[in-house]
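Trainee: Structures follow.
Only the coordinates and a few stated rules stand behind these numbers; no lab work does. This is a predicted model, so every value here is computed, not measured. Cβ atoms are built from the backbone, for glycine too; each structure is taken alone.
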Structure 1
Amino acid sequence: MLWTPGQILKTRPYRIDTILGMGGFGMTYKATHLQLKHQVVLKTPNLSLQNDPEYANFVRRFIREGQILAKFCQNAHPGIVRISDLFEEKSLHCLVMDLVVGQSLFHAVQQQGRLPDTEAVAIIRQIGEALSDVHQAGIVHRDAHPGNIMLRPNGQAVLIDFGLASELMPSIISSRHPHNPAFAPWEQHIEGSGKPTVDIYALAASLYYAVTGKVPTASLNRHFRNEALKPAKDFGVKDWVNLAIEKGMASAPQHRPQSMKEWLNYLREPIPSTVAGVSVQLKSARGVDYTHLRDLLAAEKWEAADGKTLKVMLKAARREKEGYFNRESIENFPCDDLRTIDQLWVKCSQGRFGFSVQKKIWLEVGGKVDYDTECKLGDRVGWRKEGQWLEYSNLTFNNKQAPTGHLPAAGGARRSLGWGGWCGGGSLASRASLASRAVSCNL
């Protein structure tokens with residue numbers, strides 16, 4: 001029997017609010033914790049399959065989903081749905097997951113039409129980075145289609161539904177391989193493959209859907225009937241995005257990139273060799289010249305650019321003599337200058353670095369101008385490790401290795417008064433304050 005709206009569970013203090021959906025072997029419900037008054041998602045095996053001879057395998061797979069997600073809970077990944085409990089209610093196993101407020105990528109495209117290339121790539125990159133961590137843990141998701149990619153209002157993409165996830169090690173091939181046919185490669189249909197190239201195909205197909213608004217040609221038809229996939233570039237998609245899709249959706253799995261990190265390298269917009277290719281208007285409300293900063297960033301000289309960022313910001317804030325910022329100078333920092341610096345960092349790092357990137361993360365960790373939130377921001381962007389702020393010399397000045405939002409750090413390590421070069425005179429001009437200014441400047 002399905003749980004019904006209004007039903008109160010016996011094992012845990014949850015009230016069923018509504019049925020969210022029914023998948024291949026799972027049911028999902030939105031529920032409210034009666035004591036804490038917050039909403040969650042409850043997931044159970046599909047009771048309609050109880051008479052299926054493989055039901056016991058389905059239940060074991062369901063429990064494994066909880067175990068898989070539990071691996072990522074201690075160091076919660078923003079792109080992976082968090083699980084908080086696993087229990088039994090009248091012999092029915094139930095997973096408790098965070099309720100991801102927002103809409104799926106599938107519904108976003110259904111409502112808005114195809115997305116701009118840069119917006120779609122930003123979403124897929126977030127999921128790709130999450131899957132890269134999943135793969136390193138020895139797990140393949142096997143169902144990373146647009147319906148399982150949730151979009152929070154703040155722009156964070158979250159991968160849900162690990163019900164099909166399988167260990168990378170070879171296992172007995174079941175006759176059942178539930179999946180979304182339009183986004184699964186042919187070898188998953190035929191062999192039940194659990195290799196990382198399955199997720200690469202699914203994510204590339206999801207990108208195709210996002211930038212074209214069209215469901216891709218089924219891989220079985222492409223592979224066995226020679227049906228063509230209409231190129232994404234025919235819809236006006238940029239060449240480098242089209243190339244990433246073609247690489248990821250290659251029919252033969254050996255012709256796809258063999259790791260998610262390798263495929264993600266195709267999702268970086270090429271920077272022209274000439275600095276003129278960095279098309280950012282170098283506006284300044286204080287007459288600051290940003291051409292040198294632009295040249296350093298275009299050449300990917302990240303550490304030198306970080307030091308230069310501090311110098312031009314001090315000039316824009318008219319704090320060159322003091323050599324540091326106070327809270328007032330951050331709260332009144334000219335928006336034109338902040339936007340110019342941010343756009344240069346975002347453009348040259350392919351969206352990985354910049355004040356607007358840090359602002360998004362700051363909002364995700366609480367959006368408050370206080371030390372606790374600043375610590376959370378530092379943990380997320382890699383300025384802190386094991387509860388300690390890193391020295392500036394230990395930061396990572398590499399676009400491929402540094403965490404998202406790691407730069408600009410603007411020339412200083414965290415000290416007792418805050419970031420060196422940012423703070424002085426006993427006044428804390430924190431990175432949280434700068435993130436707040438990025439909000440008011442609408443970065």
Structure 2
Amino acid sequence: MADALRIGIAGLGTVGAALIKVLQTRSELLTVSCGRAIDVVAVSARDRSRDRGFDASDFQWFDDATELARTADIDVFVELMGGNGDPAYSSVKAALSRGLHVVTANKALLARHGVELAGLAEQNGAILNFEAAVAGGIPVIKALRESLTGNTVNRVYGIMNGTCNYILTRMEKEGLTFEACLKEAQRLGYAEADPAFDIEGNDTAHKLSILTTLAFGTQIAADDIYLEGITNISLDDILAAADLGYRIKLLGVAQKTASGIEQRVHPTMVPQDSVIAQVDGVTNAVAIESDVLGELLMVGPGAGGNATASAVMGDIADIAKSHPGAQLVPSLGRPAKQLAPYKRGEIQSHEGGYFIRLTVEDRTGVFASVATRMAENSISLESIVQRPKKHDDKAERQTIILVTHATTEQSVRRAVGAIKTEGYLIGEPQVIRIERPKAA
């Protein structure tokens with residue numbers, strides 16, 4: 001049997017603690033499965049005295065994660081600290097520069113420095129694994145990097161943020177406001193005290209940028225994504241979507257077009273009978289559309305200590321099973337130097353159309369004006385519904401809901417901009433894309 005694989009872990013929060021418990025309680029099973037023992041020999045954490053539910057007395061402790069990466073007698077450096085800067089960045093660089101294999105769950109680090117780190121791993125004969133960085137326990141990275149070799153991927157999309165999916169699910173099922181659901185998510189630990197990174201779509205954008213690179217062979221472009229969060233989704237939108245046969249989900253979508261790569265993150269209406277519409281709570285789902293396989297949809301836990309630790313453990317096990325001198329799979333699917341420059345594609349028209357909600361003054365001519373503005377921008381309407389609504393101040397207003405046929409983002413924004421100048425609009429209009437996934 002081969003020598004034990006020696007592990008150093010930087011970061012002993014929820015995921016790090018869960019990982020060590022798995023390694024300690026499943027050690028015999030892992031040894032048999034991997035053909036060698038896996039031993040944690042060094043760790044780094046800010047608080048040595050904290051009770052994490054396991055005996056850490058046999059580990060070599062480092063106050064500085066980068067020092068662990070530079071000097072510890074290990075084979076694999078596991079980075080679970082988070083953040084796109086130091087100490088995560090400097091410690092991963094230090095480990096790869098030594099030729100150590102690296103496993104990380106850090107999507108922010110990869111979205112900012114992934115191409116550089118992949119190149120460094122290749123230069124030094126090291127493996128850089130990051131299954132846990134996207135969609136928690138769902139093995140989407142392995143699928144794109146290895147399992148779908150030979151397929152041409154056309155589109156990748158999915159629900160990649162459990163916080164947003166939890167909020168939208170609670171709003172629909174219990175008729176609660178966005179604010180009430182956010183507070184509950186924070187109480188349960190699904191959302192941070194400052195939830196902006198999740199609810200504004202940035203977390204999904206980081207994950208999508210990594211999937212885009214693996215799917216299409218381009219350099220990571222996390223800052224070049226059309227981005228819209230869920231903070232403007234109201235209970236009225238949720239109810240209107242349900243009446244029309246849809247549910248609202250925050251989706252990340254990447255697809256290849258004639259003009260480049262289209263990347264977007266935004267609230268989306270999906271048919272209630274589609275598989276992705278049934279994904280509730282903190283669960284994630286990722287779909288991959290390719291020419292040979294067709295569509296592959298993977299659903300599972302997207303976050304949490306055990307789900308993330310499971311993905312990290314899978315990455316470690318792959319390293320334990322690898323043979324010295326064997327050809328390594330490029331970290332990003334192809335050698336870093338061969339990744340094509342990212343070219344942002346124009347957002348295309350699509351079969352789903354758009355949902356547009358307008359709150360307007362209840363007076364003659366408004367309905368006709370709205371229809372005219374749509375026609376002027378060559379927007380064909382699938383349906384148009386008026387909903388009278390009285391407020392406590394006795395002032396009458398109505399809600400107009402439009403569902404368009406296939407059209408472009410530019411045309412919709414132009415039409416809505418023209419409506420804003422007419423003087424009858426109350427508040428901001430709501431515009432939500434409609435997607436009709438193939439998986440149903």
Structure 3
Amino acid sequence: MKQLTEKDYRWNFIVNCLDNAFFSVGMTLGSVFTLFPVFAKNLGASNVELGLISAITNLGWGIPAIWGAKYAERSAKKLNLVLKVTMAERIPYLFVALISFYLAKSFPKLSLYLSMAMMAIAVFSMGFLGPPWMSMIEKVIDSRKRGTYFATGSGLGAILGIGGSLIAKNLLASNPFPKNFGYVFFTAFIFFIVSFFFLSLTREVPDAHTHDDEPVINYIKNIKHVFEDGNFRNFLMERIITSFMFGSSGFITVYLLKKLSLSDDVAAIFTAIVLTSQGLSSFLFGPLGDRKGHKLNLLVSKIFYVSAILTALLCKHVGQAYIVFALIGIVNTTNNVGSMTITLDFTSGKRKELYMGSLYFSIAPFSFVAPLICGKLADAFGYAPPMLLTSLIGLFNLFYVAKFITDPRAFKKQTENR
């Protein structure tokens with residue numbers, strides 16, 4: 001059977017880092033945590049509707065994953081499946097741009113719901129592709145460099161995104177609403193298309209064996225076998241707690257803009273700061289996790305998220321707001337790199353697509369509910385109480401990771417030594 005060579009691994013590392021980088025820029029410009037909530041707020045979104053944006057995003061990333069896992073197990077070449085579905089992740093941003101240009105001014109409420117529907121299509125497609133894409137990455141990237149790969153792609157995306165954010169700031173400041181956001185979302189779409197080109201260059205060897213098709217209901221029932229794995233079950237609980245910890249994340253930008261009486265274009269500066277911090281920290285925490293284990297990154301993400309929330313609550317001037325988003329950049333790096341890489345470490349040598357699909361599917365209901373709860377709390381008491389609550393959840397989560405999560409690499413060594 002044909003195997004990937006060292007040359008193939010190097011090629012895949014390069015083209016997938018570039019795919020990851022350009023995709024990251026697109027996601028940043030269409031971010032559900034920074035620019036899109038400001039766009040929605042200007043269209044008249046309530047706090048509950050802002051929470052609904054995060055809730056739909058989290059649900060979309062989770063629920064379709066079990067179907068994506070099922071199809072991935074039947075696909076000898078994961079890249080083929082990814083390429084078939086991935087345009088559904090990207091094209092919605094073009095439609096949001098068109099909505100901004102032609103509908104938003106005359107029909108703001110309709111535009112709000114149409115834009116949210118487009119984002120839902122995008123994120124549900126991303127959720128479906130989570131297990132197939134991760135399964136592909138597990139095959140085409142050298143296992144010793146996965147954390148470095150995720151971090152390098154994220155870091156390059158952040159560096160490129162700094163320029164994109166400056167462009168976004170100029171577009172937001174120099175054009176009237178809603179066309180200014182239309183230009184931003186169209187720019188995001190361009191980056192997604194460039195990303196697609198590099199993704200298509202991936203070299204992958206087809207699997208020698210694939211699983212037979214089975215009814216979805218039977219596939220879902222297999223989840224119980226996955227969570228008989230105690231260490232992986234503890235990791236699932238950590239991801240659920242993290243969902244509640246991030247429940248207020250969609251409000252941070254809106255909260256600080258309102259609290260400090262800042263104009264909307266400052267959100268682009270916040271985005272640039274996130275990207276700068278994310279880019280610089282990626283090149284540290286990715287390789288560090290590969291050497292020390294990615295449990296470390298999960299711990300660091302909790303520390304910095306709690307610090308970001310508390311800084312935001314105490315913030316009195318724009319300089320402190322910049323610190324908040326610098327901390328969030330580190331959170332993005334450590335949480336994303338840590339969770340994705342440790343997931344691959346957990347599933348290595350196992351029925352990986354089922355494991356990943358089960359993980360994302362099980363987290364989804366909690367990820368959906370958490371921002372809605374925070375939205376209701378914000379409506380009733382203002383932004384500060386839900387943000388304070390999620391910082392306390394973050395502190396508990398820090399304890400949980402330290403106490404109950406065993407790094408898969410260390411766990412494997414313990415098992416081998418018994």
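Trainee: Work out distance in nm of label points 7 Å out along Cα→Cβ at positions 81 and 385 for each of structures 1, 2, 3, then name the structure with the largest result.
Mentor: Max of distance in nm of label points 7 Å out along Cα→Cβ at positions 81 and 385: 2.
Trainee: Comparing relative contact order in percent (Cα under 8 Å, 6 or more apart) across 1, 2, 3, which structure shows the greatest value?
Mentor: For this comparison of relative contact order in percent (Cα under 8 Å, 6 or more apart), the top structure is 3.
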